[in-house]
Structure P
């Protein structure tokens, strides 16, 4: 059986990669510059070829593969995008915007049959963003045909987060037919709610912020949603950190670390209604019967080390846990992130929803 291969650029913790694996593809290469955001990548994808490198400086990614496929089936990636993001002031001079240009440069070098670029929806509404994309695409040979900017939302693919994004899909017309992704994208009939995603999870546990994973017992309940059941399934062969899989099979997971709040903060959270913003912290309180808003990432030390505002739990006076955020984004329970809440939320907030990624890639 011929294995279909994929390359993941700007891979982060591996949300896009997980979607590709679940869609039946095998990893040939993943590249990211951030050793912290990728710190659990090799754990969750033990057979992967992860390389830590600055893709602006890499001349040809094919030299990073031991046995490079003559023509990769799929190249995916989400170049860092804060320069276009609605979350903060747009910065037309943000050097990370150049990474879109380098993404297409690597497409030209690697010549995949199909490529998918994912980015923030601000790319579609930014005149500078559209210009960057248009100029970047001009690097490709004429036999590559592209979709233009496609607006999507992770909630329409079954994830429990209303996360608006854009895609650009391209294909080598010499070898493959137009995937016509826009025609194949059909929103789910019923959106996944926060209740569907997290109501079966145990509450947070008080732990010290240490550089090791904390394992917590959780039990199976029969009255959980189809979405939660799917994320409780053990990983496919060649996926998952062996220690995490053993713990998972024994009924233990990570990511339930509690966040300490003062009594005043708890009182304010309690008074805040579902779907509203707590006026002092500006934290948004989730609604049980709706998808979550976009989970925000925060920044690394190079950008000030800011922790993003975390959503307030719908019925408990606290912010959500790492595992609850992971469930909302569409990560399975065996997937591990980082021992700290800060970097775990950076991983999740920067990731492509695996639920969305799987459906998009399977539709090609």
Structure Q
């Protein structure tokens, strides 16, 4: 099921189901509780949520219910009690989860920004307290016993901190958590014939690829300008054709569709720099402490800049910016790309040099 279709189903059926369900009062909880966190979409958002989860485990037993695509981000975190994965909110496995876990959790945190179905699922699990972001859907909000608004002028790392703070007192995040990878992953990446130093470029998008992607021809020109390093194109299987086209016209090599998310994380950790559109790979790069250059258009770096010292965001605000507002369930499918086209090749080239120069151990030759 495509993202656009899923959003429409959630908007209409989800709103209807929320309207039909009845809210309840907050139940009594103790000092140490069973907590379930639901996050069913968004690799980048999963990365930004992670720093606020670990502190909760000091006083609570934390289980995650996540989509399969997010599993590599959270797997290997020993402080988690359990990770439950589903294909989607409509996965038949969800019915079993409701039957097995109904009334088991004291707190459930719905970490989605506006979708209705995760909130409905959380409500049907009958926690003592259901926590989530408030939204424009009042029928959804009535199901939440504790809620906090998303501030569009606040980075999402801190919005997730605000959300998790409704369960217990936790410290404000200072850095992202790395994605865990195995020795086998490291050995596989080590066998890739790449001459160091190398720069990784992720030219694909996140869901609405046309909307968030910098033009293909500009990536080609950027690669031709970058000297003294190898260039590696990365992405998932949906980016494979794009990356292969770019590789044919440049000295770059394409690994799109050939690496797992954990192997990609290992690759990024050793990069001199990572250039990415506003998407999951950009946040993975920042989590792995690679100097990161993020290219923004439909959403703003105010909310989604690559988190961490020395990372750089390029953004050209226009009269229509931002047109993508997940917290309002608004995803404008503008195909004009004016905001992305305003980012010039020379600006990205200079940003790469600045990001690398801030890391003495990652200098280009």
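Here FRET efficiency 1/(1 + (r/R0)^6) of positions 25 and 185 (r between Cβ atoms, R0 = 30 Å, to 0.05) was calculated and came to 0.05; which of the structures P, Q was it taken from?
Only structure Q yields this read-out.
Taking 15.1 as the value of mean count of other Cβ atoms within 10 Å over residues 49-56 derived from one of the structures shown (P, Q), identify that structure. If you can, show how the numbers build up before the last one.
Details: P: 15.1; Q: 22.6.
It must be structure P, since only it matches.
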When mean count of other Cβ atoms within 10 Å over residues 153-160 is computed for each of P, Q, which one produces 24.0?
P
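Ranked on relative contact order in percent (Cα under 8 Å, 6 or more apart), which label among P, Q comes first with the largest value? Could you put the intermediate results ahead of the total?
Numbers: P: 20; Q: 16.
Across P, Q, relative contact order in percent (Cα under 8 Å, 6 or more apart) peaks for P.
All of the numbers you see were taken from the coordinates with simple rules; none came from a lab. Note that this is a predicted model, so its numbers are computed, not measured. Cβ atoms are built from the backbone, for glycine too; each structure is taken alone.
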